[in-house]
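Laboratory data are not the source of any read-out in this text; all were calculated from the coordinates shown. Only a predicted model underlies this, so the values are computations on that prediction, with no experimental measurement involved. Cβ atoms are built from the backbone, for glycine too; each structure is taken alone.
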Structure 1
Amino acid sequence: MISPKAFRKILNITSKFIGSFSPNMRLNLAKFFKYQPGIQTLFDPNSIRNYTHIKKISVLKKILLEDGTKLTVDINDIIGFRTAINKKWDSTSLNLVKKIYSKELIFIDIGANIGATCVPIANLGLQIIAFEANLDTAQLLFKNISDNNCKHSIVFPFALGSPEQEGRYMDIFSPIGNVSSASLITNWSHGKDTVKIQSTFLSTLDTALSMLKFMEFKKDIIIKIDVEGLEPEVFSGAINTIRKHRPVIIFENNPIDSESSKLFRNNLSNKFDNYKLFGITEDTKFFDFNPNYRYENAILVPNEKFKMLGFN
């Protein structure tokens with residue numbers, strides 16, 4: 001098996017050539033190597049952008065996911081490219097929702113991107129509340145919700161943060177080829193291409209949900225948080241929601257070197273009463289959480305909901 005270091009050397013050589021291909025050509029070549037994911041990576045816009053410039057164009061394509069969800073995606077971006085190949089995106093949240101499904105369940109998607117996670121969940125007939133601060137991406141999110149006739153869907157096109165950030169406008173930095181790593185943190189995701197910069201309004205989850213009258217009552221909630229390094233601030237602005245509704249929370253664990261981030265991760269399981277913290281696989285298997293590791297998905301579970309997740 002080739003080592004990661006050797007593979008990066010290969011990418012450094014091939015990306016300069018493959019980056020000149022059109023997104024459609026890169027996608028078709030990747031599909032040709034369907035059963036060789038390592039080779040597919042050579043054509044991935046997120047890999048290429050780390051070694052060379054790629055054309056800063058959106059190439060939209062309509063695809064049908066394996067569960068029947070209709071999505072319009074940008075194949076010049078990591079989510080659109082990989083979803084067009086695999087006919088799905090990360091199914092962790094969807095599988096968790098199916099495991100504890102009830103018609104009263106509400107799914108809150110913070111950092112919803114184009115809806116590859118929340119739209120399939122909405123197609124189960126559930127209420128979704130989505131937040132997407134990148135306005136270009138939010139347009140595709142609205143389209144995908146509309147194309148799937150997701151009747152119980154609410155979209156807020158702004159960012160969430162801490163009470164101290166509430167009411168401010170901040171820049172959001174969106175890298176070409178991996179808009180899913182758009183962040184309010186400068187230089188969060190490096191690449192050869194410059195990022196697109198937009199201004200976005202910040203609120204808190206507590207404030208946003210207070211605008212929805214039906215959220216005044218206790219609800220069964222799953223929250224997904226994928227905000228590229230702003231997780232501590234989002235949690236800080238969601239304290240009342242967490243205390244009131246006791247949601248299950250899935251979030252991306254992106255370790256960064258700041259002391260405040262380390263302190264946040266190390267104390268997260270103690271921050272809220274009677275919650276436990278785990279890593280979670282795509283097929284919803286739990287494992288011990290290490291705050292120093294990067295996980296695509298970690299999960300906070302209130303003790304009273306262990307049983308519904310299959311724990312004694």
Structure 2
Amino acid sequence: MSATTGTATDYLDLLAKFRAFVTTDSALVAAGQNWTELKTNSTPYNVVDNTQTNTVEFETYLKAPGLSTTESIYMQLQAYQNVSANIFNWRLRGAAGFLTGSDWFHQPNPSPDAYAYLWDQPITYWFIVNGQRAIIIAKISTVYESMYIGKFLPYGTPSQYPYPLLIGGGGFQGAGGNVANLRFSDTSPSHRAFFDPQGVYYCHPDSSWQALSNWTGVSQNNQNVIWPWQTNITRGQRGAFMATDLDGTYTVFPSRFNNNTPSNNVLGEFDGVGMVTGFSNASENALTIGSDSWIVFQDTFRTALDNFCAVKFA
């Protein structure tokens with residue numbers, strides 16, 4: 001794993017810095033876990049999102065080698081804008097393969113879209129990357145946009161779960177409506193972090209794309225959810241009542257994907273992301289637990305006790 005933090009000049013520079021990091025970072029290269037950029041498109045074109053015409057400015061098609069260095073994990077990132085609407089966002093997708101002659105919309109078994117809401121001003125960022133996944137945190141004013149693209153840790157063997165790919169951002173296509181056209185300043189239920197989402201997409205063992213969704217509008221969901229941010233509908237989220245350990249330290253709780261549709265299963269968990277209480281805590285706090293280093297981040301603009309995650313940084 002390799003991690004870095006820095007400042008990008010805007011949403012396009014953030015994508016350029018991410019592409020450079022995953023493909024050339026020395027620690028990733030030394031481990032054989034650097035990613036491959038299969039294709040880029042820098043020719044602008046228009047796409048209509050819910051009757052609004054946005055301009056795509058850059059696309060990249062990436063392949064990660066997995067922790068084994070012999071896998072093929074396919075992800076797509078797209079930067080688009082609408083200057084008059086003050087929109088400067090990313091669109092995220094996963095796929096089952098790559099066709100060099102096909103465009104964004106026609107790759108093999110593509111996921112629905114997820115979104116990250118950025119801007120055209122300086123962005124403080126954190127990249128946490130290994131051979132199978134990337135976690136991207138982007139600080140936009142006082143809002144923390146977060147993305148997870150790549151494999152999660154499945155509760156099963158490679159033959160049982162060959163392609164556990166997850167694509168998550170601050171919004172997702174299944175929310176309907178105007179989600180592609182939201183801004184980082186949006187405070188609606190559709191704008192949530194990937195770890196306590198209104199929706200993220202994962203590739204099911206049957207190769208269909210399914211959604212994990214902790215929230216339906218302003219109400220908690222009880223179908224395919226991510227625990228422990230979503231716990232019990234009637235008793236609420238236990239994280240809302242959680243304090244530090246008795247010695248004042250913090251515990252990071254592993255995530256867990258509970259699946260009711262299309263079948264009852266516990267699928268797996270995030271690679272390097274867990275829940276931590278927000279009690280006496282704040283975004284960008286550093287935690288040391290054993291030999292591991294973690295950084296705390298909040299759910300977009302939210303700062304209640306159950307609105308925080310910890311990302312393993314080293």
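Quick check: 3.0 is what I get for distance in nm of label points 7 Å out along Cα→Cβ at positions 64 and 96, calculated from one of 1, 2. Which structure matches? Derived from the structure labelled 1. Comparing distance in nm of label points 7 Å out along Cα→Cβ at positions 120 and 136 across 1, 2, which structure shows the greatest value? Top value of distance in nm of label points 7 Å out along Cα→Cβ at positions 120 and 136, among 1, 2, belongs to structure 1.
Thinking of 1, 2, which structure, once distance in nm of label points 7 Å out along Cα→Cβ at positions 104 and 200 is computed, gives back 3.2? The structure behind it is 1. Looking across 1, 2, the calculation of distance in nm of label points 7 Å out along Cα→Cβ at positions 264 and 288 that yields 4.5 traces back to 2. Here the criterion is FRET efficiency 1/(1 + (r/R0)^6) of positions 152 and 248 (r between Cβ atoms, R0 = 30 Å, to 0.05), and among 1, 2 the highest value is seen for 1. Out of 1, 2, which one gives -9000 for helix-only ellipticity at 222 nm (-39500 (n - 2.57) for each DSSP H run of 4 or more, over all residues; to 500) as computed from the coordinates? Value -9000 for helix-only ellipticity at 222 nm (-39500 (n - 2.57) for each DSSP H run of 4 or more, over all residues; to 500) corresponds to 1 out of 1, 2. Thinking of 1, 2, which structure, once mean count of other Cβ atoms within 10 Å over residues 88-95 is computed, gives back 24.6? Working through the options, I get structure 2.
27 is what came out when percent of Cα pairs over 32 Å apart was calculated for one structure; which of 1, 2 is it? Checking each candidate, the match is 1.
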